[in-house]
Structure 1
Amino acid sequence: MLNLLNNIECFNFKRIIVNDLNKNIIDFYLLLKNDSEFIVENIKKIENKYNDSGSLTKKEEYYYQIREKFNCEKNKINAVYFLFLMKAGFNGVYRENLSGKFNVPFGKKEKISFDCDCLLKASKLIQKVEFHNLKYTELFDKLKEEKILNNSYIYCDPPYLPEDDNIDQKPLLYTKYFFDHEKFVGILNQLKKTKFSISMIDSKRSNYVYGSKFYRYEIGKLIRTINPKKVFKSTELIFSNYEIKC
């Protein structure tokens with residue numbers, strides 16, 4: 001989204017709509033859009049407290065205190081906690097347990113820093129962006145009701161399917177929700193007049209589910225560290241329902 005907004009002169013979009021099933025991500029961007037000063041003021045306080053807390057053990061204690069508040073409290077400050085956890089947690093990963101609680105471990109960083117100028121710039125960029133926290137089917141229904149679905153380009157970023165050696169595992173990497181890729185493909189195939197692209201990793205399963213239905217393009221190599229003991233290496237793909245001329 002931010003890359004597109006930074007190059008908006010290259011496009012002719014009348015509206016930009018961003019949707020994510022993760023409410024915490026959407027809440028963060030809504031607060032960044034509507035009250036960026038609140039984020040900047042409070043994230044600097046958290047940054048200073050973390051950096052001044054002394055030993056790494058003290059920093060770890062502070063991280064888990066904030067994580068506990070994030071999981072138990074539901075108010076405006078949670079969007080700031082979310083930003084902190086993404087910075088101080090392990091490898092910037094967002095992951096939930098089956099109870100829906102954020103459970104990423106401490107990232108063991110001696111010092112953290114937030115670019116507040118970048119946050120304020122992003123806030124200005126997203127002023128005309130519409131943010132939603134819907135299931136993708138609900139979003140498609142909304143676009144259809146507004147009679148803009150057929151004239152839309154949709155970029156989809158579903159949960160990545162497992163690598164081949166994890167082929168029997170459910171594609172559940174980040175949240176408590178399971179994702180039905182076959183159902184997703186079936187619904188996309190109904191969008192006859194809508195252009196769309198899908199991000200995915202290269203595996204036998206992903207090529208079986210998506211490759212037989214859509215155009216396939218290799219984007220680049222991907223290394224994703226989910227936890228200290230699991231590192232996924234793959235090729236990142238784009239599947240599309242139309243031919244992309246590079």
Structure 2
Amino acid sequence: MSKGKRVMIKLSGELFARKDGFGLHHESLDEVAKSIIEVVDAGFEVVVVVGGGNIWRFRDTQDSGIERVSSDAIGMLATIMNAVGLQSALESLGQNTRVCSAVDVPQLAEPYIKRRAERHLEKGRVVICAGGTGNPYFTTDSAAALRALELQCDTLLKATNVDGVYDKDPNKHSDAVMYDELTYSDAISQRLNVMDSAAFSLCMDQSLPIRVFKFGPDGSLLKAAKGEKIGTLVHG
């Protein structure tokens with residue numbers, strides 16, 4: 001593998017949903033799949049970690065009465081649903097994939113094994129990592145950071161529904177300013193919400209660059225993979 005050719009793509013579950021933010025939507029899945037294939041066609045080896053917020057997420061369902069460990073287990077299952085949906089969308093477009101799950105669901109996905117995942121990447125398959133880390137109390141941001149480091153990805157691309165990292169919430173403050181670049185230490189000192197703290201600490205400790213950007217049908221994912229100026233780059 002040549003340097004700079006393997007990327008981790010962290011996809012928010014909301015990217016797979018209808019406009020109301022819930023469930024799986026065919027057109028949304030197709031849009032994401034086409035963008036991933038653009039990155040593959042450009043010569044990158046691609047690992048994907050999917051979130052599950054379009055189906056279930058603890059912080060949005062705390063009033064459900066379901067305790068945290070069980071709620072996180074439901075969230076892990078939601079990421080598997082999203083992974084299988086994304087796999088179907090990619091393969092309908094001719095892209096070979098493998099879903100590798102941290103939670104054992106042999107009828108739907110193979111277990112995540114580092115060496116096996118690396119072999120899939122070398123063969124040109126998109127590896128979709130599901131089930132988070134397989135543990136409660138960890139978000140899919142942490143799963144993305146962990147898998148990116150295990151699989152020696154060169155950068156972590158966090159595709160979201162916001163343009164990048166701002167100095168304050170742009171939905172509440174019209175004068176919010178977006179950063180083009182940030183150091184890890186600046187992000188910490190300014191208490192900026194780049195990723196959850198466990199994921200961010202892992203990236204910082206291992207000097208893994210993070211690019212936060214808004215996903216869209218305009219080639220934004222390919223631009224981010226190529227290192228073009230889009231969103232916010234967080235690095236050492």
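Quick note: the coordinates plus some simple rules give every number you see, no bench work behind them. As the structure is a prediction and not an experimental result, all values here were calculated from the model. Cβ atoms are built from the backbone, for glycine too; each structure is taken alone.
Observations
- At a computed 0.85 (FRET efficiency 1/(1 + (r/R0)^6) of positions 124 and 220 (r between Cβ atoms, R0 = 30 Å, to 0.05)), which of 1, 2: 2
- Distance in nm of label points 7 Å out along Cα→Cβ at positions 36 and 204 derived as 3.1 - corresponding label from 1, 2: 2
- Identity of the structure behind 0.94 (criterion: Rg/Rh (Cα atoms, Kirkwood Rh), for residues 156-195 alone, calculated), options 1, 2: 2
- At a computed 1.00 (FRET efficiency 1/(1 + (r/R0)^6) of positions 20 and 180 (r between Cβ atoms, R0 = 35 Å, to 0.05)), which of 1, 2: 1
- Distance in nm of label points 7 Å out along Cα→Cβ at positions 44 and 212 - structure with the largest value, from 1, 2: 1
- Entry that produces -0.20, -0.34, -0.74, -0.86 once log10 I(q)/I(0) by the Debye sum over Cα atoms at q = 0.07, 0.09, 0.13, 0.14 Å⁻¹ is calculated, selected from 1, 2: 2
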